[in-house]
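All of the numbers you see were taken from the coordinates with simple rules; none came from a lab. For clarity, every value in this text was computed on a predicted model and none was experimentally measured. Cβ atoms are built from the backbone, for glycine too; each structure is taken alone.
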Structure I
Amino acid sequence: MSITFTDALDHVAIAADDTDALVKWYHRMLGLVVKAQTEPQQPSGQRTYLIGPPSVEGVHCGMMLEIMPRNEHVRRPRDSHDPGISHVAWRVTDFDAAYAHLSSGGVGFVGAVVQAVGGGRLISFVDCEGNLMQIVERSRG
């Protein structure tokens, strides 16, 4: 027996200090929209959200982030190559336009534009809570 996958990762989850603020940041900087949300949850009183690109309808679209309330543990500082998930990379169709939009929004870039493993180019940046993200444009070929 083997597992049959679709062509998209469903979602990656981020435990946030402030779920509402993080959702607003992703809407402003990446244009992501709310696909689904819960009622406020205890003990935090915050909602959990599924957010993703507006061009794809519904919660079955893949390429989403789950923004959920964090627990009481303190966030530990980490570098990009520390064990565990390092970053989330968003594939874009127009790298230059995406880079210009993020630049104009004051995103904190980490390093410079580099060649992506497997072809194309990418740049890393952090969201308003310090989570490492990337935009990547793959070479056609």
Structure II
Amino acid sequence: MFFCSMENNTSGFFILVLFLTTITTGFSQFENLTIKQEAEVDLLLQKKIALDKERFETSYFTLQLYYGNPTTANEILEQSQLKFPHIPVELSFETPNYKVQAGKFKDKLIGLKTLDTVKRTFPSAFLLNRKQSE
């Protein structure tokens, strides 16, 4: 059986630490990074950011509860206002039918969560992406 003295273990440990430190610094990356990029890429990126900003400002999500005849649309409107007073509901006309839409959500996830709640009362409801009219 082979036994090592305490001195050999300690010096071996320090040699191992010294070796690992030398290896990691020897294989580390350099600090300087140079990126060469065409000017058109920056221009396209700025245009994309402007378009995304405009799209975000003018679009929203809403829940469509009903699309059909005016009598049922008015019933759905009243029922939704009673059941969900915290969600603004509007009735609009799109030839040849009326539609009932609830809420304006910037965040799709919040719209989907609200849809889960509303679907218990209005099973045919769905989330719709809309653009604000100017």
Structure III
Amino acid sequence: MVLPYLCFVLANISYNNKTQRASIDEIVGKPFSLIDRLKLGGVGSPKLHVITASKEVDNLFLLDQNNNTCNIELRPKGIILRFRSLLETYALVIPYYKLTLFKGRSDAHSVHFEHYKITVSSQSEPVRIFFKKIQKLKAQISENYL
């Protein structure tokens, strides 16, 4: 079954939309169960401070004067990168097979997906540990498709 929202990349998820939620669940999987969350040691990132972003995301950040922050939620088949602009919540829904992570400078990690890029500060140890967790899950998923 092809859902109408299945082709979106950057989505406004501020409102409760069942069709949109179903398409997100189809792309990156349903949220982890409580037992799986405990086994993973949590599925949410600490607050990530955005250093740079691609044009589309940066234009949303420029709409308000707040600090540019985001967070990442782990899902079985991908991640959801969420951020706020004005009073709206936006999400980049990224399956693992399209996710690329870079560790550029010693204090920054970049998340790349198609033509979207977000570079976040990774000066704290919990952020570095979380990105290692993403890499581990991505490797496990990729191993299953070989």
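What the table below lists for this structure:
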| quantity | calculated |
| --- | --- |
| Among I, II, III, which structure scores highest (criterion: distance in nm of label points 7 Å out along Cα→Cβ at positions 65 and 105) | III |
| Which entry (I, II, III) yields the derived value -16500 for helix-only ellipticity at 222 nm (-39500 (n - 2.57) for each DSSP H run of 4 or more, over all residues; to 500) | II |
| Among I, II, III, which structure scores highest (criterion: volume of the Cα convex hull per residue in Å³) | II |
| Among I, II, III, structure where distance in nm of label points 7 Å out along Cα→Cβ at positions 17 and 97 as derived comes to 3.4 | I |
| Parent structure of the calculated result 2.0, given that distance in nm of label points 7 Å out along Cα→Cβ at positions 9 and 81 is the read-out and I, II, III the choices | I |
